[in-house]
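Multiple structures are listed underneath, in structure tokens.
Every read-out reported here was derived from the displayed coordinates using simple, explicitly stated rules and does not represent laboratory data. As the structure is a prediction and not an experimental result, all values here were calculated from the model. Cβ atoms are built from the backbone, for glycine too; each structure is taken alone.
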Structure I
Amino acid sequence: MKLAILGGGGFRVPHVYEALLRDRGTPRIDEVWLYDTDTARLKVMAAVLAALADGAGSAADAPEVRTATGLDRALDGADFVFSAIRVGGTAARVCDERVALGLDVLGQETTGPGGIAYGLRTVPVMTRIARRVRELAPDAHVINFTNPAGMITEAMQAVLGDRVLGVCDTPSGLGTRVAAALGLDPSRLRLDYVGLNHLGWTRRVLHEGADVLPAVLADDGLLGSLEEGVVFGRDWLRDLGMIPNEYLYYFYFNREAVRATLDAPQTRGEFLAAQQAAFYERVAPLADRASGGAALELWRETVAARSASYMAEMKGSVTGAETAGHSGVDPVDEGYAGVAVRVMAAIARDEPATMILNVRNGTTVAALPPDAVVEVPVRVDADGVHPLPLTQPGLHQTGLMQQVKAVERLTIRAALTGSRPDAAKAFALHPLVDSVSVGRRLLDGYVTRIPEVAAVFASK
């Protein structure tokens, strides 16, 4: 089977390839096409993947890796497409953060105005890609990791229907960490989870039918060891009686989040931009098979520092510093790569699996439209993706989901039509933007600073 990875020169690719190397089922992915517009990064990642295959001792039967700077060549005849691209690169991400912070509003790449700007420039690109998938790989399933994941998945579903699903490792990562803290097998846990991407809540953690979440909430040491316990604090989690997706910190503690980000010497985007530039500069001379081992080790060092410093400023640390609460969960089996490979195995080999994905709502959340994309537990098998029945969310959850979903839909419409009024409404109506005039200034700022956002409105 053929897998096309869009954004093939990016940092996530080795994790996906490692997961493919560990997959021994039949049929399996035996051909991987890396698509990227940056030939130097493609060369680096091809060398890293070759070293992974050599190190695994399975180079002979490892999936063959090919690279392409032309989208059609990568997509042609693909069985699966994994998407993890960043329109505008890290430079645009820095602008996503800084334009908002310049107006004392949260600067973050997926949540708040930064996520709207990211969506505006990404939706047109991903919609065009969806049309090419429809033409060149009509039976392919698209596994979307391109952010904002829920919004992009919804835009692509308008072209490809339910063959597009979104993955995020945040919900499954919580389940794995809770299992590790309790000494339980994570495969035997089921999360009662509901929400949108980066806006969800774990309401129960079921182990053999019994809810173990109350025991987690009651244990100071255990709760404090979890990433969410560090971010939100034990008292707020106990007040809620559930564990929110960590991105809800930006909603529940917005003033603190904005202050911490403003006080930091650099934003997360600036840290990653510098880190990635240094990595590619150092690794470029090693981008051949003979030096692939050294390139692989440098990649591992870089990605470890990247993961350990995740949300550092929200945990009281300097951006880029390793933080308390960071868990050593295997990013290959338990992260987005493992989720993606399990999805492919479930569909291609009819190996049913239950996981949390971004999928079409249908009747799952009654307060949202049927064609809205939600993040909920699903069963995946050869017949596709089937959302599981769940208890309806409470009022505060429903209200927040509805408001953010309205913003997502305005953003999608603005991105596809070039409507400035729709874009202005998206910014003004977001829960983390407290003024219509600030919303308009945000739109003007992103149009001025990010060429890919300006292009959305240029001909309208």
Structure II
Amino acid sequence: MKFTEYAAHDAVGLAELIRHGEVSPLEVVDAAIEGIEQYDGEINAVVYRAFDEARAAAAGPLPEGPFTGVPFLVKDLLLQVEGWPRTSGSRYAANAGLTDAEDSGLMRRYRASGVVPLGKTNLSEFGIAGTTEGALFGPCRNPWNLGHIVGGSSGGSAAAVACGMVPMAHGGDGLGSIRIPASCCGLVGLKVTRDRNPDLPDGYDFAQGNVVEHVITRTVRDTAVMLDVTGNPEPGSPYAIPPKERSYTDEVGRDPGRLRIAWSGGTPLGRAIHPDVQAVLEDIARLLDGLGHHVEERALGTNTLSDYVANLPLAGANFAAGMKRMVEAIGREPAADELEPLTWAVLNGARSVSGVDALYSAQERRMRARATLRFFEDWDVFLCPVMGTPPPRIGYLDPINVSAADIQTRNGEVYPFAAPFNFTGQPSISLPLGQSREGLPIGMMFSARYADEATLIRLAAQLEQACPWHDQRPKLDGWVNDPQT
């Protein structure tokens, strides 16, 4: 199997070819490796390669799952992979040579799906920045235009999927870190409901529920099928997993019915979004109306900027606590040149947060979330852009050379929309529904009631049919623009 043929299929399609004996897992893995070796020199998405391990796994017996034999990449943060280094995108962890002794619980679930892990992907240091331009690995470049960002912090995963290196890859989302890279790279990125994918016994650094993990994909069905594998109760869990009516696989293609959809491009500071983003937003609102939904321009009606500010002490204290664990594991504090300037700024501020301030922040977040959740008593879905602008050029949000104050200001321009649904724990999905005049992807974000991924998957599949994105691929040498099979 050549890479061009391999890259034309989504994960479900590849698994079907393997299941029917048309191609072997080893042939598929070799095709993925061919693509990484061909394109990653420019893109810089894959920062750890375990190709020999992957070939050995593909040649041997694999678990029977929906993705048996399908290549897979892991973001180098949070998720533990036995025997692999975990740098968290930081020179501090890399210099210490941290290696994971065993798979984390979620990684075991990924393996149970049948995927073959190939390696790890580029990211921002500790997932802090909204761009993948770190001192350890260097910038990850957007396959649609190498001068532009892939977003963060799961940028390497998104870039690899956009290139076709793998049909899906792992990501994590704390303030948009799945949805933003998906938007930048023209992909599907679902932030699942809090505790839908359990953190499992080994997870601690999930920002008190702000952070969730899932996959970035090219098709809605890949996102849904993987969630059926991972989104199951953890034995003995202290957290009640949100219920679902049926499998998410069965929601793909199911009639979403006539939904009440509110939409808005309003930003917390009242700043106008980029005209290309506004145009796509209005186009999709009209499309939804044409599909028979009740569509109305209506803002959330909450002060999402003050919600963000209120969350800062809790988020900071959580980061400082995570760093305390890393310092204990390494046995020393980071040297001055082992953390990026933005990370130092965040850490120094975080270490001054008192216990009272952190818990007050947690209380505020919980109470403020109720105002946003009340909005969904009257509306099934809220539509807004993922980003306020198309993907900016590399360097605009650079965490090394741009001051922390300037990055904060620029983040408000580029990323005004994603964070509220991390605070509430609601599901939220980015769909590749438009492009800028320069040909860069523009994602639209759909958010639903708490625990209602089903509505988002039904609506996303409807839009995938009405406004297909499968033939919209980066102009890579030798790329095959075939529709989903």
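Each of I, II could give Kirkwood radius over Cα pairs in Å, for residues 22-197 alone, but the derived value 15.9 comes from II. Between structures I, II, the calculation of mean count of other Cβ atoms within 10 Å over residues 86-93 yields its largest number for II. Taking helix-only ellipticity at 222 nm (-39500 (n - 2.57) for each DSSP H run of 4 or more, over all residues; to 500) from the coordinates of each of I, II, which one would give -15500? Answer for the origin of the read-out: I. So Cα extents along the principal axes in Å, computed for just one structure, reads 57, 56, 43; which one of I, II is that? Computed on structure I. A value of 0.05 for FRET efficiency 1/(1 + (r/R0)^6) of positions 70 and 174 (r between Cβ atoms, R0 = 25 Å, to 0.05), calculated from one of I, II, originates in structure I.
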